[in-house]
Structure I
């Protein structure tokens, strides 16, 4: 008898409104057109467009479409990398990040202006400086582009989206550091509103372009937002984002195997809303789901460029994760975000077999073949999941699940490793 559980493959059925790539240029043009930006943007004026560090579906096409609309008004668009300390907190690193997503000068048709320098536009009511990217501040207008989704560490009616982009993204490293410190003393909702209020009043925000994705990591909708409506529209879009967020198929697990983590996947490498560790690094809070006892991380994404933020939330990992990790970049990002434990290292082992052999005895009295184990590629891609036979009877009864492969042995090779992609 094998010392590991057998696995079957299941496909989840999610509610999934979808905006196809061929619909995006027309949708972006129509949405921005609805705001009648020509009444504000004069021919020849510059418009800075934000580009963040997340791997948002179709992000290069969305930005390219925004560039095209602004050019149709006679404006001169430029792209500004808008991220706190990602890319190692350097202009070159941040430019490299967005170019890795296809956001290049050639594709989008306008210049990229990357800098870590900021302008201090004022003091917030709470007594700290409000920073704003120097290239964005120097432009005649700013178009804030970003995905709206549940935050990985904070809860409220405003979480991760356009408001946060004005705060952390356009605040760059200097702003991100002071804002995360301020959040420790006040709260995320208070600080995000306080800074956004000052940015909207002083930094010539002309519009926002909010993106919501479905559970299949596809574009669900793109919505243009007038500056005075940022807060109200973002609340509405966050409700939809929470409805459409990807989820694991089962509420409890002894072990969750994750092929890869990275900043392009989530701000915490693996989305805490998916793994159930939004409030604590190693255990779900009361009322939080799913409840996962042990996490094994197998690799970093190429797009994360060595940033292993979030690795500290796993109990075990492959040694190659530690070898690929850029310690300095990871620590800068985690310290800036006020989450130093996210950079701490789990126990690492040379191969998947050794990881499993270390993890399985720590789950309690359950024998390894009976362990509740799920295996996913990353927290954005959970439409199909490998699940252990402990879930099989429930899966057969669930109308939202389709079994697409019956149970088979864990596919470990002669080197003790699973395939790199589940």
Structure II
């Protein structure tokens, strides 16, 4: 594909008068301007090869091109990615252009061992890394904002206590947290509700720091964290938990293990017990983004809502409530990105320039994906068997 053909495709798929203006420079030095006035950002596509890869697999090509330096973006990366999500439209291609893209096109079971490897590859970057840009409680999942400018620290506490309230906890009950992270929810549950809890993680860094935080809070007699997969729990623990919560872990379960997860929960949970499941998901099944699974979250699958509800019901669970936190994740990711940028130099010294570009692309890209794509954050509430004594009004669950 020569530069002239590339320019024709770009002027076809991108609007001439977008909200923000941009200059795109091709590998031969040719420039294309979109919009009027001073450019908000500039994009340089340095090789013909990376341009053709953008046509074939735009997600992975844009990410790889950026982290490898084959695509340069000057200006605000978040604005540039927002511009792409809002304006790029493949259906504007002519039949001939679509045929050319098709021609370029011509030129993945989640075992316990593999799941551990995948999870550790992401979460064992070092606690120091996550402490730089997460909130003080080290919560690496969608927060809950009561207003857009609320501090992340408070928004994460909002999420924890909103989730705990939905579980209708009582003192002395046993709570299992599958994918407990660094233990913040367990600590809050023990302090406020007087429960006894067990948290599961596959990350050694989370296990070590979370266990230390529990000890420092004086809660070692109430809660513990185990370095263990939910499928490895002893049969003697079956039917011993009153409540189960899982926040931000289900994405690692894998499509083929969705029935396994609910089956294990049904065996661990007491009859009439409550399960709260918080996960990124979709309304329809779809393959995962290739770049994300290759560079950030290997082995990840984002479940469709129907897959969750139908499988849960097949395993004996009764569907009680659903809340969509999509906008809250947009705000959460924005907070993470800003905090990441404040410490970018430190992170670069620790992990290198390419690592910084990769994570920057991940944070801004995910934020725009939740803003414009059909991605959601679901909080689902189930009971093991039907209960007719659950609160009649949502305010009793949510406030």
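Taken together, the values in this text are just the output of simple stated rules run on the coordinates, not laboratory data. Keep in mind that what you see is a predicted model, and the values were worked out from it rather than measured.
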For this session: Assuming -0.37, -0.62, -0.93, -1.17 is log10 I(q)/I(0) by the Debye sum over Cα atoms at q = 0.12, 0.17, 0.24, 0.30 Å⁻¹, for residues 196-251 alone as calculated from a single structure, say which of I, II it is.
Result: I
Problem set entry | Computed 21.2 for mean projected area of the Cα convex hull in nm² - originating structure among I, II | II
Exercise. Thinking of I, II, which structure, once helix-only ellipticity at 222 nm (-39500 (n - 2.57) for each DSSP H run of 4 or more, over all residues; to 500) is computed, gives back -14000?
Worked result: II
